[in-house]
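Colleague: Have a look at these structures, which come just after this line.
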Structure 1
Amino acid sequence: MKKIIATITMEDLRKFEFELYPEYAPNTVYNFVELANSKFYDGLPFQRIKKNWVLQGGSTDGTCTSDTEFSIKGEFLLNGVDNPIKHIKGTISMARYDHCDSQAIQFFIVHKDIADELDGKYAAFGKLINGYELLEELANVETDIGEGKFNPPLIPVIIKSIRVESEGIELKKPERIYPAVTKEYTGNAT
């Protein structure tokens, strides 16, 4: 059976490997693959690490509110898309602002099963198949827990590269929204 495998290589060369599921979140997968394989994520940080919650990466300015030129439709139930992928430990999903179609570049890896809080509200698009030890280690790095800081690591956690192999599966160009929809964020993206 053909699979789409995304490999996140960290600066120290340790790796996460994910199987991606375009059958449930096709445009999210296409968008992530295009960004990854164009080297967009190379050198960017995991800018938010919150133990028992998520590791969030993909910001171009090291914050959780970096600007983008585009956004994409959120592929989750709140936005009319039946996406059965659960937000359990090891799930990879797209971060967004309040608007359902505001996801673009930032993604997160779930550290603890939080399906009840995130299912139907965020576009999960894959599952970790290798790298659980690395997930645990990174979830425990020391972070700035100051108000409004979004838990940035005190010592930067840098992604060396993200590349995706599709094993002959045809991947389409992502459908993007230009300009990006509003990036208002109240902390309650529901």
Structure 2
Amino acid sequence: MAKVYIFLANGFEEIEALTVVDLLRRASIDISMVSITGSLEVKGSHDIIVKADQLFEETDFNEADLLVLPGGMPGTAHLMEHQGLDKLLREFHSKNKNMAAICAAPSVLGTKGFLAGKRATCYPGFESKLTDSIIENQAVVEDGNVITSRGLGTAIDFSLSLINKLMDKETAKRIADGIIYKHYL
């Protein structure tokens, strides 16, 4: 079974994070919400408090198959600044392991140089942070080991793309059908 970690920082976009968690769990993918705040309770950008599954500093990421960064502000800025997460992302990048980011969060990957030469997308206005990438105006863009998405309105497509990457298209289609989402192919 695939193991996924999604990182929560104060100011994260709740729908982007929780849609990923919900749909991956429906697909029986093991996903854990990891707080980078030092507290299990993390406040989203719309003042919704979410209880993470674990703290960053207490988590062993050796079995991780995918790391996910939700957007939102100032959550994205906090993800960018976290030294432990920076080290983990750099390790994943060096090993060509799977990473995904939505909304403003692709800027974290872009600023660190992980999107150079790759096709990517992000929330409008953050394109300059996708250093040396090929910017595409699509809901979800997958290029090798990296999946990026535009924002809250694309969270379902993003989540289904992650399911397709980790499992298969049939499972993603089954989840889409189960939530009466007809836009996913």
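Colleague: Ranked on relative contact order in percent (Cα under 8 Å, 6 or more apart), which label among 1, 2 comes first with the largest value? Spell out each step's value before the answer.
Modeller: Details: 1: 35; 2: 20.
Largest value of relative contact order in percent (Cα under 8 Å, 6 or more apart): 1.
Colleague: Of the structures 1, 2, report the one carrying the highest value of Kirkwood radius over Cα pairs in Å.
Modeller: 1
Colleague: For structures 1, 2, calculate distance in nm of label points 7 Å out along Cα→Cβ at positions 42 and 90 and state which one comes out highest.
Modeller: Top value of distance in nm of label points 7 Å out along Cα→Cβ at positions 42 and 90 goes to structure 1.
Colleague: Another one. From which structure (1, 2) was mean count of other Cβ atoms within 10 Å over residues 50-57 calculated, if the value obtained is 15.1?
Modeller: 2
Colleague: Cα extents along the principal axes in Å, for residues 18-97 alone computed as 36, 32, 22: which structure among 1, 2?
Modeller: Values: 1: 32, 30, 24; 2: 36, 32, 22.
Computing Cα extents along the principal axes in Å, for residues 18-97 alone on every structure in 1, 2 gives 36, 32, 22 only for 2.
Colleague: Match the computed value 4.1 of distance in nm of label points 7 Å out along Cα→Cβ at positions 34 and 154 to one of the structures 1, 2, and report its label.
Modeller: 1
Colleague: I would also like to ask the following. Which structure, out of 1, 2, was semi-axes √(5λ) of the Cα gyration tensor in Å, for residues 58-161 alone derived from, given a value of 23, 18, 13?
Modeller: 1
Colleague: One of 1, 2 was used to compute Cα Rg over 2.2 N^0.38 Å, for residues 82-129 alone, and the result was 1.04. Which label is that?
Modeller: This value belongs to structure 1.
Colleague: I would also like to ask the following. A value of -9500 was computed for helix-only ellipticity at 222 nm (-39500 (n - 2.57) for each DSSP H run of 4 or more, over all residues; to 500); which of 1, 2 is the source structure? Before the final figure, lay out the partial values.
Modeller: On the way: 1: -3500; 2: -9500.
Source structure: 2.
FYI, it's all coordinate maths here, none of it is from the lab. Because the structure is predicted, anything quoted here is derived from the model rather than measured. Cβ atoms are built from the backbone, for glycine too; each structure is taken alone.
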